[in-house]
1. Have a look at 1, 2 and say which one yields 15.6 for Kirkwood radius over Cα pairs in Å, for residues 92-211 alone, as calculated.
2. To which of 1, 2 does the computed value 21.6, 81 (Rg and Dmax of the Cα atoms in Å) belong?
3. Between structures 1, 2, where is relative contact order in percent (Cα under 8 Å, 6 or more apart) highest?
4. Taking 0.65 as the value of FRET efficiency 1/(1 + (r/R0)^6) of positions 68 and 196 (r between Cβ atoms, R0 = 41 Å, to 0.05) derived from one of the structures shown (1, 2), identify that structure.
5. Given a value of 1.3 for distance in nm of label points 7 Å out along Cα→Cβ at positions 84 and 100, calculated from one of 1, 2, which structure does it belong to?
6. One of 1, 2 was used to compute distance in nm of label points 7 Å out along Cα→Cβ at positions 124 and 228, and the answer was 4.0. Which one was it?
7. For FRET efficiency 1/(1 + (r/R0)^6) of positions 52 and 252 (r between Cβ atoms, R0 = 30 Å, to 0.05), which of the structures 1, 2 scores highest?
8. Thinking of 1, 2, which structure, once distance in nm of label points 7 Å out along Cα→Cβ at positions 44 and 116 is computed, gives back 3.9?
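Taken together, the values in this text are just the output of simple stated rules run on the coordinates, not laboratory data. All figures in this text were calculated on a predicted structure; none of them were measured in a lab. Cβ atoms are built from the backbone, for glycine too; each structure is taken alone.
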Structure 1
């Protein structure tokens, strides 16, 4: 009766000891088939556009087809859940937005543990946002907007691409830091929200810089400020929200590639290197700049785990201050 548990423990110990020996062999053969990147938001956003541009260079580097799949819904929870459940072989990856860091505080419960069930692989780029308004809204600056919002608390609405998205959290941060109150209108993706700002159905929103340069030039939306601490090269005449009078405002989104937590380190390291090479391809780098994003040199995967933990804490604090914790 006592021999079976002992034998089982022995087998478990042997299996654990064997893992470091077999992982490099798997990495040497990686990938054995197509590599799929699951994008947590709809087609047309900066993450989707950049990942599709990277597919060609990455396919040359890895020698296998690269597949981009859009699985929008629940602020990225659906896409993340699918990757968490995938085989940890580096062939199913998550292209996540910064909502990944917001969801642990925003959601009442998650079907996974973000830090324990995912392994960050590469930080691809940061995404400054632009606060844009319907030109019919009688404001031409952040100062004028704040004054109007204080005159009409809760009566002016803002669009966003789903709870926990960067453009949603930027608006929440803006309200907290200016002592104002707006009404949020959630859409299934930022492009739909932007369409309603252009159509005059929603008063304003924070939008990816690259997604609104054409509309700003055409005069269909009015830019009030950018969310980064420095001006965006694609919009040099638009002041930062800090310059416009909201001291300390800083709300920049990011895109992080993640793998299932049990993915062997040699595979994660190879992926990290190849993603950096693909992102550095001249056509990809130029596209990132054109889209108004900021290409970054990613820290190694081990440091990215600390980055994600810090972002969860940072956005969690904001969500609690905004009174939005555990509301979804």
Structure 2
């Protein structure tokens, strides 16, 4: 099975070499551990474009050679790029983008890592489909590619021959996922054991940070947001809040959603849950005390809202990220 990994200027090096190490490690170690060969021998090439010409360099090789139109790959991995170079990479790597489209037409699977999804999206192949990228850049991705359904709460999104994963260093479990998909369950389990990589279906929600949505021009709504952010631990009346800014509840709610993308209640819950996450990370107090401090008198409701927004319970979050 031939695997290609894109190598371009401003690539994140670990996202390029790491997947290569995982696939080549499986290729070397599987026969040693099981006494049986892999179903398919794995060959890995790094693909570059220079002066409009495509070249490939075998893993472990030094010399590159011109890529032939006959070269075809079962899987092409698109590593992440530097976040501050997204536009430069997209405008520069038009040859690689065109080659990805050609390879997909020939039957290759394409898999993007983190914000490598921008390169995959540039092919147009994701239009009308789902994809994920790092949660920090999900809004930018959605604005640039409105026809793609961005699943920024997912670590891995599988759209058949087009797969994507959310974080640069989630490529480890992503490769295990692809090994299972392309080679089989037993091979994936063995790869996980040999390389000591945990498989998971976690979402990105536990890692995301709510960034207060002040990037708009409605000053009254900005003042209302600041009030919520300063008083989230208290009971907040929508009627009083709207009245304080000389609006009806209906008009206030409409303007708030138009400015922030959330209703006032959704915004309050997001601010409260973000505060709860910080407390759970930095306190040894009880879940009940955290809930009360963040404005929740109903503990079961707090757990329900927390799980919906973070995709784990407050206790699970505290055990994973809190102080011992």
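1. Computing Kirkwood radius over Cα pairs in Å, for residues 92-211 alone on every structure in 1, 2 gives 15.6 only for 1.
2. Clearly, the read-out refers to 1.
3. The structure with the largest value is 1.
4. Comparing all candidates, it corresponds to 2.
5. For distance in nm of label points 7 Å out along Cα→Cβ at positions 84 and 100, the value 1.3 is produced by structure 1.
6. This value belongs to structure 2.
7. 1
8. 1
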